[in-house]
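There are structures below to look over.
Coordinate-derived values only; no laboratory data. What you see is a predicted model; the values in this text were computed from it and never measured. Cβ atoms are built from the backbone, for glycine too; each structure is taken alone.
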Structure 1
Amino acid sequence: MALFFLFVLANSLHSQYVDDSTLLLSKNDMKWWRNAKLGLFIHFGLYSILGRGEWVMWSERIDTATYSPLRDKFICEKFDAKDWVNIAKEGGCKYMVVTARHHDGFCLFDTEFGDYDSRNSAAKRDLIAEYVEAAHNAGMKTGIYYSPLDWRYPGFFFPDLYRTNAEEMKKQTYTQVRELLTNYGKIDILWYDGGEDNWLGYGGLMWNGSWYTRGFEKPYTGKFSWEPIKLNKMVRELQPKVVISQRSGWMGDFETQEVGFRGKPQKRPWELCTNLSGGAWGWTPSCTTSIMSLDSCIQLLVMVVSQDGNLLLNVGPKPDGTIEAAQVQRLKEIDGFISKYDESIYNTQGGIYDARWGGTTVTDKAIYVHVLNVPFDRTINLPPVSQKVSSARYLRDNKKATFVQSDDGVVLTDIHDKQKEPDLIIKLTLK
């Protein structure tokens, strides 16, 4: 799976979008999302049964006639949406995003477009309905992941050769997006994936034992189109304030980076999504042994929020619907750290980031200096600040930190970290 993720990361650099700002939410409507900072991503579906990742149907070229009967084994007997939401809350997450339908086409919701869904599986449940209700009851911001891409359709692989089939796939997308935004009450985030034109016509031919593709640097230019502006105008009519990701082919309300950080976008809200356990996003037996360390999680969060982004951490529940205990524990540990220093994370804006030592987050009244690595000379030089710094204190114990402010900037000196915390935070209070 590692090769696959390198592949996704490389190809995500070439994504093509329609720039149209008329559908963008206002800064005020985006404020809650930008203040949230941390979310929980959940990948769950038929692929969870096989335990070889959410791309198993594609990577192993499993015929639809062989793959689709997995729904008769999709019991998820221990699935409890309340547990999922509680895990998110106990992990310090302010929003969630759950896969309503991944690229294999199987829906976790009751759809009128065919019967390939959890209601018609062995579970006989609408999992999205249960999830949304639990999230609403808990005051959790509710996100839904949806993939227009569907491997069951030849029209996805050859949209011009199988144009009628591609149009049927498109009809499915419009129908199901409408269902998701009509049947479940308020949805806060619509997280598309795979709806960009450079995915169309992707693969389909065998070459040297692998899929053949024209390459993401050469987007599809045929006659078929998802018409992303039309699609998202419909979305705005149904739920005017929903925050929309960029992966439908429209620019979206925020940019998404996947797995690896590629640099701060210019003047755009952005989010980094990555997997808490590495490897596949859907459940695999090895997910507990490859889990990110607490220090790595905290340091990644600081890197993202100090550059004014959000971090969306993914877990893949087991086939029975439960989330691995090791993942739950790590999320609790993340919250255990953040809860002590939440003023420096939530409701802040990004300041600066320096890979040598860390970064800053800011509010109108304070600058929070997140020291991930204490410099050898125990000194950090910050840019000039228009307001006067009235005090500098370590958040962990409120002890004074040494600083000098001048027209050239603010210099912190004699920085000490005897407790060796993953993020040593110094609060500069502004007058």
Structure 2
Amino acid sequence: MKRSLTVIAIVLIIASFILSACAQQQAQEQPTAGSQTEATQAPSTGGEEVTALIGYTASQTGKYNLESTRQINGLRLWMNQVNDAGGITLSDGTVVKFEDQFYDDESNSDRIQELYTRLATDDDANFLISPYSSGLTDTAAVIAEQYGKIMITTGAASDSTYQKGYTLVYQSYTPASKYLTGAADLLNNTDPEVKKIAIVHENDKFSTDVSNALNSYAESKGYDVVLFEGYDSGTTDFAPFINKIQDAAPDAIMGGGHFQDGSTFAKQLNEKGVSVKFLALLVAPPEPDFAELGDAALGVIGPSQWEPLAEFNQAAAEASGMDWFGPSSAEFTQAYTDAYNEEPSYHAAGGYQAGLLLQHAIESAGSLDTQAVKTALDNTDALTFFGAVKFDTSAESHGLQTGHSMVYIQWQDDGSGALVKQVVWPLEGATADVLYPIR
């Protein structure tokens, strides 16, 4: 009996050793956190995978719908590319992937405070992206600063937003004060004899800021501003303003507002047969849909934050002593076209750029910590497919974009009767001579 018990004990001990060895082998075969067992998981880094939440509002309805939709398309393209590539690896090996949370702001500033407060508190977003338009962003910026959230703005050009003592709000666009000043330079370069300008603009924050800056700049250059007048947002009948333009008989008309009003204004100027040598409008002309106006679009000039024709590259960055970061213009354009079956406008490129700037800062910081990312943004001096980027870090204008410059496009006939966009200013980036006079 004793011998049987001894044998049983020995068998149990041997079995326990076998089971222990098997368990150790299984443990070695199990994937560790961050290992790549599927295409959707991050590459092996030895760190955990975390999700960073990006919060924003989108104008799914209302007058900013077109521009806002393309802005968000660009942002989401960036986010999908980063996630598909395996995320961003931080200095401690943590792998960051991104999700977004957004709400429809209805193009209504009254909703912004509530929605961005929800994003900052209830949703606890790690980072914020601005809504489209300077007016909506002006309200969102207050919330971002109040709750200590970094916000990258896009589609928000007004200088004044960045001159209120904020420390966490960063602008990706060229400021409004420089939106149309280049058009005045283009006009002077094209026809130095022209002196009479009419400025007619939408009475919203962005368009008013742009037009006030243009008015001051034009007068400083010796132009005679024969008409300076605003129209209410949502205006569809421009006959009263066109009558005043005809009475003032300017050689050039500048101003406008956003896509809907700008397109309508250009169409009615053409229908009324207004004789003008030079027409430059905000926002609307760079949009691909502007070509649907046909003859009314021919010759119209628009300031653009970015165009596929504008080629920025790594060699240019190195020559200027800047970092090069992200895809080329061709790569972005192809990816966007494949994803959305349309040519990207500068609003789409601006949305992508906002994500790209955030990525560059996180990678430079090696962290998701707000202060570390803020320091990285303050030190940014880079070139991307969108152009140069650098931020004012003074207390008076912190976050104001100082690196990026506008390009000016004009709709021209390609020789077969089709309308195409050409870059006409600055001259070093021009793809065609300016069409002048237009009628």
Structure 3
Amino acid sequence: MSLNLLASDWIADQNKSALSAHQTDLEHALEQLDRRGIDGRAVIDTLAAFSVAVPSWALGTGGTRFGRFPLGGEPRTIEEKLADCAVINRLTRANRTVSLHIPWDNPDDPQALVEYAKGLELGFDAMNSNTFQDQPGQVQSYKFGSLCHTDKAVRDQAIAHNLDVIALGEKLGSDQITIWLADGSSFPGQMDIRGAFERTESSLVEIYQKMPGDYTMFLEHKPYEPAFYMTVIQDWGSSYLMASRLGGRAQCLVDLGHHLPNSNIEQVVSRLLMADKLGGFHFNDSKYGDDDITTGSIKPYQLFLVFVELAAGQQVGGPFQDKLAFMIDASHNLKDPIEDLLQSTDAITLALAQSLVLNRSALSDAQQNNDVTQAQELLHAAYRLDVRPLVAEARLRNGGALSPIEAYRASNYRRQIIEERGTEGGAAGL
């Protein structure tokens, strides 16, 4: 019932009052780009084709280890999560897929879920396994690790879970699995560092060898948390080493928050792209650690520099993400989760647009001539250019909202789902 509030004709009506101002802003932006020798219409083509997945667990209010503050109207079922995802996509037209987390999102009828998602114009992105929590009725505990555990029975249980997730993904139309391991130790001497890596490799080999031929495995590194002394796959080097040992269908996944403070993440991206081992990207932002807050809210320039590397070699106007899987990975504690995801999507597409208007030919010349000042000028010229009209035009072309946050608030969708779902916490899984 609530989804009817955001039908395409309603969104078009919301856009009417802003169309004239938008056209003026767009013409100005295109004129600026034309003077720089950049085809602004081709940039819009690329933006219109871009999509970043929404994670199912981000639709409920997240939290910290100190507490959680339910918002009301949080989704109680996977169907309600998809309904919220559809709202986001209807406003942005840039969130066409959903990434599920198993067992949080285990459907009773996978085929029925596929049909329901199709009706909402949604598909399924990478599946996510969970061996960092003990689930109700679980025989073996992951307290001291999962795929790296010293007890083979625990490892076998974790392997079986990942294979079950892959099998479910096949039924849903997904051909990717993301494996993030909380495995590690919090105290020196607690774990055989080499042995843990070797046991993890053995476990992953078994999963990899049993994957369907068209399936891709993403390995997600993280330096700490919940293990505070050592994690098994702690950085991009360990991730690359493991993925390389597994084979061509094992790739590395980069999460912006999964790096130590002041890490040069754009350099990590460059290295993995160079080695043809970057498979996916999780977008969020952080000030101190794995904060998982709104993308672009803390370090927007870093986000731009990451996209400068991601877009290297891309032809403006052509497909941007032939091989890469992009997802927002956030945990909301203060904001309306839908608004937060709308803001993150906007920040991501803005950073993509900024990277596409960069004069790469001139930048290459500056780099070859060691002209440090000119290189900085070119980066700042692209970063400071107001590309918001290009992003808005891409949304408009696809049937989305010129101002997603304004349209969302005007719809009163949150009030409607609070009436339908109640005020208690939902099914985020966190």
Comparing structures 1, 2, 3 by distance in nm of label points 7 Å out along Cα→Cβ at positions 166 and 350, which one has the largest value?
3
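Between structures 1, 2, 3, where is distance in nm of label points 7 Å out along Cα→Cβ at positions 102 and 374 highest?
Once distance in nm of label points 7 Å out along Cα→Cβ at positions 102 and 374 is tallied for 1, 2, 3, the winner is 3.
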For which of 1, 2, 3 does semi-axes √(5λ) of the Cα gyration tensor in Å, calculated from the coordinates, equal 35, 29, 18?
3
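Tell me which structure, out of 1, 2, 3, gives -8000 once helix-only ellipticity at 222 nm (-39500 (n - 2.57) for each DSSP H run of 4 or more, over all residues; to 500) is calculated. Walk me through the numbers before you get to the answer.
Working: 1: -8000; 2: -12500; 3: -15000.
The value was obtained from structure 1.
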